[in-house]
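Some structures to go through are shown next.
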Structure P
């Protein structure tokens, strides 16, 4: 029993040691990009005022872009007299708009960048060793394939923790410094921590599934990158839906297609993550869907790996 436990821990240690060098550039760029986007959030002024929602009616109210449109229209109307008199109006954002800036910039960036990095590494974890013939030696050891698969999974998950913890600290800093009213409503840091952790598990599971499914490392990595790209595009579509509705309303066009586009955009885990931070009481249930999807992908990948034929 102790030998199996020590063997499993050895797999986790070896996988972590193997991955750490490849993750160092990812840590640097993650910290740099998140820091730059956080700077732009801090560059604006925020006050605890509400947005006038009587100016415009939009169907898709559960979307951050809806609030941005409403505030833009409200600001344009209230500052019209200043503009007509030749003055340049000063723009001060409500706290709710500041939270939206946080969701659309540093949070969206952290989700997509971290997911792209972990799925790329996960997609190569089995196929890479299979191509080098080192996987055959590993499965010939006393360790079971299940323990090997879980050990590799844990090694990848440990590599995401520095990025997750860094962004958790950034979130706590932003909300405690800029958005105290929102911070008192719900614990954004804990929520973001959960979402990033669930997304890491989801994309590691997906990447390892591709790695077990394909024999070619480039094909597995290509598939993983395409999955992240599609998810990012679907979430971008979700963000733009209120803007599209606004433009269609201006031209008296039919907006029925937006209903189907919104449902399509919900297939992206990034959309679920952003929705959960934007309206936690409404969308927190989507996180349980992501957990279920992660478990399914993990079990599928492990099942394929267990039955995988390896050649020396």
Structure Q
């Protein structure tokens, strides 16, 4: 809201007013969820190619870039749709300000998606269409660049959330860890779902990544849930939305159970019995539950009045 303009300097004086609604809704939740899958399959796929290339290299080389490309485009599409002026997106590339996390993230995500597109092109042409691909020798080099770029692409959303005014719950250090854990959770879950014929040793490694990611994420959420009120009064007010009488109590705990507790239990019993059948349910549960968990954590700080 413009209050007045100073004629001598052409400076515009504005008043900050609270917006009485949720600005970041399901589109941003879908954005973060899709990005976790898109980057997670690259992290875990690179690990599988490094350790088990002789056993799963063919299928991982095909499906890793294709799955990543699909979900990265979902991530970019809903990022664009959520912008207030989506047709001005090109300004980020032609008039960039690299002091902004949004600008840096947009450049990184675009370059990363371009690399994944080239890898997908190689995979489709060489492995699916069985045709000669002149750039197939670049696949491994592109993969190395993709792994490096996947790190900032995964993490930059946490920086944006941390920059939000009066949103003490979204602290950058904790959110950075949560973003990386979400990527590893989704990446391992995707490969467990598609690797039905793989050996127990490979599934065991993926199950450990899945279970460890779920455990660490759950610990961070519980730390905020039980001890967040000691950090700031605002955090205590936000956490009240998911406490016993809070309107998001049931949804919060549904997300925790589906995304973390159930997968941890299933991974534990699967490793104990050396059975991989339970890992399908654990993987599906983790991916579905992550969406619920991210959505609740995104919404509740925005419910707190800022005035």
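Read-outs: derived from the displayed coordinates by stated rules, not from any lab. Remember, it's a predicted structure, so these values are computed and weren't measured experimentally. Cβ atoms are built from the backbone, for glycine too; each structure is taken alone.
Overview of results
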read-out	value
Entry that produces 36, 28, 13 once semi-axes √(5λ) of the Cα gyration tensor in Å is calculated, selected from P, Q	Q
Distance in nm of label points 7 Å out along Cα→Cβ at positions 79 and 239 - highest-scoring structure of P, Q	Q
Read-out log10 I(q)/I(0) by the Debye sum over Cα atoms at q = 0.12, 0.13, 0.19, 0.20 Å⁻¹, for residues 31-142 alone, computed value -0.49, -0.56, -0.99, -1.05, structure in P, Q	Q
FRET efficiency 1/(1 + (r/R0)^6) of positions 95 and 255 (r between Cβ atoms, R0 = 41 Å, to 0.05) - highest-scoring structure of P, Q	P
Highest-scoring label, criterion being relative contact order in percent (Cα under 8 Å, 6 or more apart), among P, Q	P
Which entry (P, Q) yields the derived value 18.0 for mean count of other Cβ atoms within 10 Å over residues 103-110	Q
Structure responsible for 26.5, with mean count of other Cβ atoms within 10 Å over residues 119-126 calculated and labels P, Q on offer	P
Structure from which -23500 was derived, helix-only ellipticity at 222 nm (-39500 (n - 2.57) for each DSSP H run of 4 or more, over all residues; to 500), options P, Q	Q
